[in-house]
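In the part that follows, the structures are each spelled out as structure tokens.
Where a number appears in this text, it was derived from the coordinates with a stated rule and is not lab data. Not measured: the values here are computed from a predicted model. Cβ atoms are built from the backbone, for glycine too; each structure is taken alone.
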Structure 1
Amino acid sequence: MADKLKITAVTCVKNEGPFLLEWIAFHQLIGVTDFLFYSNDCDDGTDMLLDALADLGHVTHLPNPAEGRNYQMEALKDAKAHSIVAQADWVWIADVDEFPNIHVGDHSFAALIEACGDPQTISLNFQFFANDDIDSFEDRPVIEQFTRSHNPDIWCGEAAIEVKSLVRNDFPLHYYGAHRPFFKPSVKKKQRPSWTDGSGRPVPHRFLVAANPRRIRRFPAAGARRFATLNHYALRSLDSYLVKNDRGDVNRENRAFDDTYWRERNDPAWEDLSIQRYLPALTARMDEFKAQANIGTLHEACVAAHRARRDALMEQKEYRDMHAQLRAASKLPPQEEAMLRDLGLLEETS
């Protein structure tokens, strides 16, 4: 394996400005050499910050090419032909709330690839990190603030947990999915790609061949995280979750808010501080970014816009109600709560 792998990360963003520097810095630390960002309809300064980072050579930033609502898949179709993807040794497709936590060697992608035996794809299971009663947005690393998750082997009573995938350039690619690549239908049985989990074990056959619709993007996490897992900070602070909901759905008036997504990911049963091994180098890298050109000023503008949007949302009754509902929500995932109720171990609530 070459000393310096060319690894390209591809992601889609909308109003993620306060979190960009951490995600880019973290991924640089684990060996990502190139970044391809697609943005759409940003009004918090995300696009301006990405343009400034692009001017300094840190990232490539493009408008999302989607003509409809399928932003991610249309961007991934476009990315496939982009030179920094086509010429990469490996491609990593993930969101800016997802952080690979690599447990082997120097904690880099290169160390993970070596530990897994240099397969053509490595798929890492999610570990969902809870909000854990953190209300206020703070401008400091997400990986430092949120430290509790579900049991990493079981999520909402399911042993199979979703993955994201690191893909080698010789994968017989049909197309990139958001969670895993798909190989060409013409690929013969003996030519199927070598594909491992985060322990270097072959992924389950039915996942490999996408035979089961329920398991196309997931497989059991037990035993699959020896070398790495994928920390997913889908909730962050309550402030940020309100802004995230507004970003994805700007018209909630007269509609009930469904807290299922929040409750499924807000299980604080397990403490895991292992990713904080990266913190000293991460904060130093972020400080380096902020000292370059106008990056620090643009980052602060994104932070201010994030807080201002939170304040504006809390002026609306719908979002005040949402805030109160989430703060009061059970820490039991809905599926687990239903099971306990069926067993008579949990009282009905009004």
Structure 2
Amino acid sequence: MDRADKDLAFMLRYENIAWFDGKCVRILDRRVYPTTVRFEECGTYQEVAQAITDMVTQSAGPFSAAAMGMALAAHQCKGQPEAQQRAVLEDAAKVISSARPTTKKRLEQVVNTCLKAAEDAWASGADLEEALFNEAVAQNERRYRRIEKAAIYLAEQFPVRDGVLTQCFGETIIGMMLRHAGNMGKHPAIYCCETRPYFQGARLTATVCRDMGADVTVITDNAPAFLMRRGMIDLFTSAADAICLDGHVVNKIGTYQLAIVSNFHGIPYYVTGTPDIGHPDASTVKIEERDPEFVLQAMGVRTAAEGVKGYYPTFDMTPPGLVTGVVTDLGIYSPFELKKYFEDGGSRELSV
């Protein structure tokens, strides 16, 4: 079987995101990639949850890690009575899904699907560890296949060679959109915002674009308006950490201001992902705030004087009026009509 990650960039292949090897979960450390290729080895599901909290992996990486973490939990309780196995897996689901507050609903989808696979394994007498590992791989496959469909719809909106602006790291959609844009004979110039303070755009998005053979340029987070005024950007796109049913888009801090400036310059903004059935409106989303020390340094080198304070909200919310369309596996929807996605038979599983 050809896996959906075939021929994608290095860090989009399943084994290079998060992988249960029978003893531990190996997670590519995105805090140091691509200058260093290092895998964090998690020997317990608690360590998997901590790795997610510590940003060892981000974007859709935590969803792969969460599912693999559930397989690891099954390994940890191997040979125990079913009641004890159930208790371990339920605790693992609770611990892992609480690792990042803003994406808690999506992490819950991942672990709850794994719990369902565990119930099926207990009922049929199948090997629990194998069943949960297979479910983790299957989740990747389902997500990648849906994203590939969305990538085709997104690539159809791309200019042939002019500029496309990205924000943060959109994970699978980056590789998929470039694959299908190329199939359509489109080779736009990709501009990646650096994405302070972890530089996911400079390190991750730009690296994936390079690996996929794209013409890619990194710009500072405060340069997009200048490029738009010069006519260098024709389309802005991002993924999302959550897409509320009322059309609010929750994504890496800075997305909101990029949507504002895109709107001012008449540039369309397309967000990719699945509407979140668990977030009927923006009030249900908790915006995560991380250690303010991160904004006082750059990749470990302090940039601000001692005594200066920092403030680091990790995400922001873009209102639906600034969103041109939500690109899904079923097509492009107005942000004001996202419930129609489910009426059309759309999946309730996450898609990043």
The highest value of relative contact order in percent (Cα under 8 Å, 6 or more apart) among the shown structures 1, 2 is in 1
Assign the value 50, 19, 15, calculated as Cα extents along the principal axes in Å, for residues 290-337 alone, to the correct structure from 1, 2.
-> 2
Computing helix-only ellipticity at 222 nm (-39500 (n - 2.57) for each DSSP H run of 4 or more, over all residues; to 500) gives -11500 for which of 1, 2?
-> 2
Computed 18, 54, 26, 1 for P(r) over Cα pairs in 10 Å bins from 0, in percent, for residues 146-241 alone - originating structure among 1, 2 | 2
With FRET efficiency 1/(1 + (r/R0)^6) of positions 98 and 162 (r between Cβ atoms, R0 = 30 Å, to 0.05) computed per structure, which member of 1, 2 shows the largest figure?
-> 1
For which of the structures 1, 2 does the calculation of FRET efficiency 1/(1 + (r/R0)^6) of positions 82 and 154 (r between Cβ atoms, R0 = 41 Å, to 0.05) return 0.60?
-> 1
Here mean count of other Cβ atoms within 10 Å over residues 218-225 was calculated and came to 16.5; which of the structures 1, 2 was it taken from?
-> 2
Please state which of the structures 1, 2 yields 3.2 when distance in nm of label points 7 Å out along Cα→Cβ at positions 42 and 330 is computed from it.
-> 2
